[in-house]
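Okay, got some structures for you below.
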Structure I
Amino acid sequence: MDVKFDICFCSPQKRTRQTCEIIYKGAVVFDERLKEINCGEFEGTEETGEMWKDFYKAAENGDMGAEKINDFMERNFSFCDTVSESCKGKNILIVTHAANIRAIVYYFQGKPADYDFSSTPVKSGEMIVFEN
């Protein structure tokens, strides 16, 4: 799909910055709200089913240094509100992390009650298109 973007928003973290440099050659707005969720003491540990269960339990209250899931969702929704209000009718590229993508897809799908946060809405390097 050949798309011309009017603006690009990107997480300021290293991995996303590197990806952005490869796929987009225009001016980029680095937005702190697109940073990946802070995993606290879980950062860098082996990703097992048990680890994720423990992480999500900790993220409910911000235990073990993990970012509270509600805070994470709210900062992503704040980003989406900004984009919806200030970029109407523009083609926007957003380069961010998997959990952020889930929150952004949830927002732009109208926050459905049956949304599956464990699903992967996009594979690495793929694009999702929303009408704004």
Structure II
Amino acid sequence: MSIEASSIESVVHLDEIGQIAVTVSDLASAKNFYQNVLGMRFLFDAGPMSFFQCGNLRFAIGTANQSVSRGGTILYFRVANIEETHARLAAQGVEFLQKPHLAARMPDHDLWLAFLADPDKNPMALMCEMPRAAASGGA
């Protein structure tokens, strides 16, 4: 029996992520990084997990009973000024894997990225969508 894809209507439409969790090895170190270095608003602790508010998203970190492989997911944090955010984080000792750089030219803006990692080497990035008029400054 063949059903054409165009005739299938999705009953479920997921369009908002409410929470993301990242596994860490040292909860205290990771909590310090996300709260005091990245400036996330701490919400609460629950067992081996700590929860933060990040925009409209709840962000959780926690330890696992088993070893977990790293690097499969990259979190991209939107920032208004990537150069300024990079400088402030670098001044706090954050090591960047890649400094701010132009990743893509879009019709109306330029996408800039800078990659870093948390204390457990979980990758993350700063992202900045600079309107074309403001994007001519470069890195």
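Read-outs throughout are calculated quantities, based only on the coordinates presented, and are distinct from any laboratory measurement. Note that the coordinates shown come from a computational prediction; the quantities given were computed from them, not determined experimentally. Cβ atoms are built from the backbone, for glycine too; each structure is taken alone.
The table below gives the values:
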quantity	calculated
Comparison of I, II by percent of Cα pairs over 27 Å apart - largest value held by	II
Which of I, II yields -12500 [helix-only ellipticity at 222 nm (-39500 (n - 2.57) for each DSSP H run of 4 or more, over all residues; to 500), calculated]	I
Structure responsible for 3.6, with distance in nm of label points 7 Å out along Cα→Cβ at positions 12 and 92 calculated and labels I, II on offer	II
Comparison of I, II by relative contact order in percent (Cα under 8 Å, 6 or more apart) - largest value held by	I
